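Below are structures written as structure tokens.
All of the numbers you see were taken from the coordinates with simple rules; none came from a lab. Just so we're clear, the structure is a prediction, and the values are computed from it rather than from any experiment. Cβ atoms are built from the backbone, for glycine too; each structure is taken alone.
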Structure I
Amino acid sequence: MSRITAPQGFLNPKKRLTLTWVLFLLPALLVYLTFMAGPLFDSLRLSLYTGEGYNPKTFVGFQNYINLFTNPLWREKFINAFTNTCVFFAIHMLVQNTLGLLFANLLSSDFKGRNFFRTIIFAPATLSVLVVGFLWTLILNPQWGAVNKIFMALDMKQFALPWLGRENLALPAISLTSVWQWVGMPTVMFLAGLMGISDELLEAARIDGASEWNIFWRIKFPLLKPVIGVVAILTFVDNFNAFDVIYAMAGAKGEPAYSTDLLATLFYRTGIAGEHPVGIPDMGMGAAIATLTFAILMTGVLSWLYFSRKQATE
């Protein structure tokens, strides 16, 4: 009886490894194309059309983008939302990440109750953003909120303010609420970076007479630069996509008087909910806003990748 043999090359180890990689990557690739790349390219397509509803039919080319920068009504809204988003990001970058670095440095020390404080700092991040927004809306209530009650009890009535009712206070107040919730995330990342620093290196610096302040700035901080870069870019991406905390505390219009309006809430009102009083969504203009937001994010991320790789090769 003749023996059946496999086709030549069928059991080649290199080809089999390649086939295995393809089979494992194919499901993830299909999911990415379906739920990420597909909607992205469809959004780019929609930004070239105009019309009422969620499926605009009239092709206008780049007119939606031109309107965003030349039409006074759209230009004012877009610049206001972009400026507010930059302020929102800056507060997180300066306050949240600075506190995260401080907390991580403190928690990296060996002291009693360290695990308890780690839990307390990270606990708010496990809560729903809508729950946190509703909770802090109550706390900041000008009539019976806890913050103003404390100021009144301390005879500091000048600080008992309508935190969410003034244009110059609403955005910082909401930003700090978001900082309170998410400060645990950079803390964990910085703490992981600090735990990766050799104890022998730190001990040698202490033996040489270096203070804890000098140890932090001359040893810990330089070694944490890669982690700081990752935290910074994650903060940038998260905050330029921020929507839920503004929606929970100030509504879709970014009250008061659009002072808390971000790019995401502008997109929501324009492309999905529709602006008052007409209330008809303009998905073409909304897609243009989303595309510009994506372009801003891509510019920031690619710039960070370029400079981080350039720094690594030097």
Structure II
Amino acid sequence: MELRHLKYFVAVAEEGSLSVAAEKRLHTAQPSLSRQLRDLELEVGAQLFIRSSRGVELTPAGRAFLDHARLTLNQAAEAIAAARRAARPPKASFSVGFLTGQEVEWLPHVTRVLRDQLKDIDLRVSSDFSPHVAEAVQRGESDLGFSRIEPQPDVSYKVIAVEPIVAILPSEHPLTSRSEIDPKDLDPHAFIGYSDTPHVLRRIVDRYLRDRGIVVSPTHFLDGFATGISLVASTGGVTLLPAYVERLLPPSVVSRPLRGNAPVIEIAAGYRADNPSPVLKSFLENIDQLIASRSAGPGQVRR
């Protein structure tokens, strides 16, 4: 008995027709298919099909044979796949972590820089809060992390962009009629503050407001941009977030630049200098190309 006999048998059993199985699934002549099935029945020692003008039906022996035939074909396919995997050298893994939301901005540029290596590596992408991205790099779980500059032992950083911090408001807020927002016009009681998680952003905004004598009294606190946008939309409050969130805003939320010298926040590529990955080495050698390609891209549009 050969695997092709099982393949023919399963095809006819599933189609319920010799002619359909021969033409559409097996691409063989019907007389040849009939001969192969007769040979199979002789080898099994039992009639597997009842043939009629309406097609074919399985006999009790055929129904019993069908499940085992399918299992054998599946196991054969798995055996072939396993052998092919074993014959190929394993791909090197390269893991990149992103501050949530930044993958939209940076992943296309990363893949462009690594285009010559992509076919030979297993590229793994994840996103998380900025401190967690840096911790993954420090532990060696990520080869490269796009985050704020989070002090971590043995993690080095290369600043790749400096982005302004902008006001995020409900689309129906009275201040949206202005092209720029004076931070002193923000309602201190409607301001959405920051939890301990985005501590770099919190430190920058706290200093910015303090230098302008602005005291806010938040009752809601965000731990990431998604929470912040949701709170703005649901509470009617306002907050300050990095400009990269602008392309992620729903129609109910808008952004406006801050008047005067707006605060800025850095995005950096973090890595361990002792990481031996040749892919990381290639990336770092071409990181200026990544910065340039991003800078040459289309600007962000405020709504």
Structure III
Amino acid sequence: MEKEIYKKIKENEIIILARHIGPDPDALGSTIGLKDIIKATFPKKEVFVIGASTSKFKYIGNVDKVDKSIFKDALLIVCDTPDLKRIDGVNDISDFKDVIKIDHHPEIDQFGSIRWVDDTKSSVCQMIMELIYNTKLKMTKYAAEKLFMGLVSDTNRFLFYYTTADTMRIVSKMIDDTHINFTALYDDLYRRPLSEIRLQGYMYQNLIVTENGLGYIKLTDEIIRSFDVDPASSGNLVNNFNNIDEVLVWVTFSEDVKQDQIRVNVRSRGPIINKVLERHNGGGHKYASGARIKTFEEMESIINDLDEVCLNYKKENKIK
């Protein structure tokens, strides 16, 4: 699969790299890193990263301004995006000459002449590392930094279940080859403003926990503004709640008035949650998923569905 992707990259002179809306470090690291890798290998190619910019992760890198008239002559590589509707900056993939999909989520939409989809991988950043080391693409120090940050973020510092021996081996090889100062990269990833830390304290104090082990919190626009943070902040903090003994699944609901939506971020320590989120215009991994909904009435439906998932999990595993 990697050699087929390399061949497509080699054949095309214009390459567009896209990822999902509301990007995280894995989505940004994989696309921005891959751009630098392609340019280092093929300096004459035109390579662009598209999608909305994000101030939250500006330390990873910037996106490009692109004249859409070049799409018809371009190869589109979509990273970290399981479904068509969530590709940022792309209205219709048929606008492009060819399409490649590289993703580590359970597949929702099948698209692209080449689909490299493997939900056992820790991150798309890991897949890009494998693409480099299994082809003639050239690793760069700049790309290695971006790929490391994306992988570390998606594995929550190598804590999540899909961190494997292969993950550790390829990260070690990349560090040996590029000599990146990887410990310094944690500063950007995990340093938080005081306002966000205070929001985290509020979330701990006001988390509602059901008897079945579902923890949830509703953050209205009024609450979010009172902490002087943006609606994405609670989602950035969701992984911090994974060590509460009484909680199997935890979810944040954050009102985003500007986007006319409610951001839903869910994590799990056992129950499979992505099928619930797929019923609510979302999805993701078995134990880490999200969605965008319109009303707090739909929030109640998600709470009920997740609580039932927790109940069934406790019954199946004889947890009291």
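For structures I, II, III, calculate FRET efficiency 1/(1 + (r/R0)^6) of positions 72 and 176 (r between Cβ atoms, R0 = 41 Å, to 0.05) and state which one comes out highest.
Working: I: 0.80; II: 0.05; III: 0.50.
Top value of FRET efficiency 1/(1 + (r/R0)^6) of positions 72 and 176 (r between Cβ atoms, R0 = 41 Å, to 0.05) goes to structure I.
For Rg/Rh (Cα atoms, Kirkwood Rh), which of the structures I, II, III scores highest?
Sorting by Rg/Rh (Cα atoms, Kirkwood Rh) in descending order puts II first.
For which of the structures I, II, III does the calculation of relative contact order in percent (Cα under 8 Å, 6 or more apart) return 13?
Of the structures listed, the value fits III.
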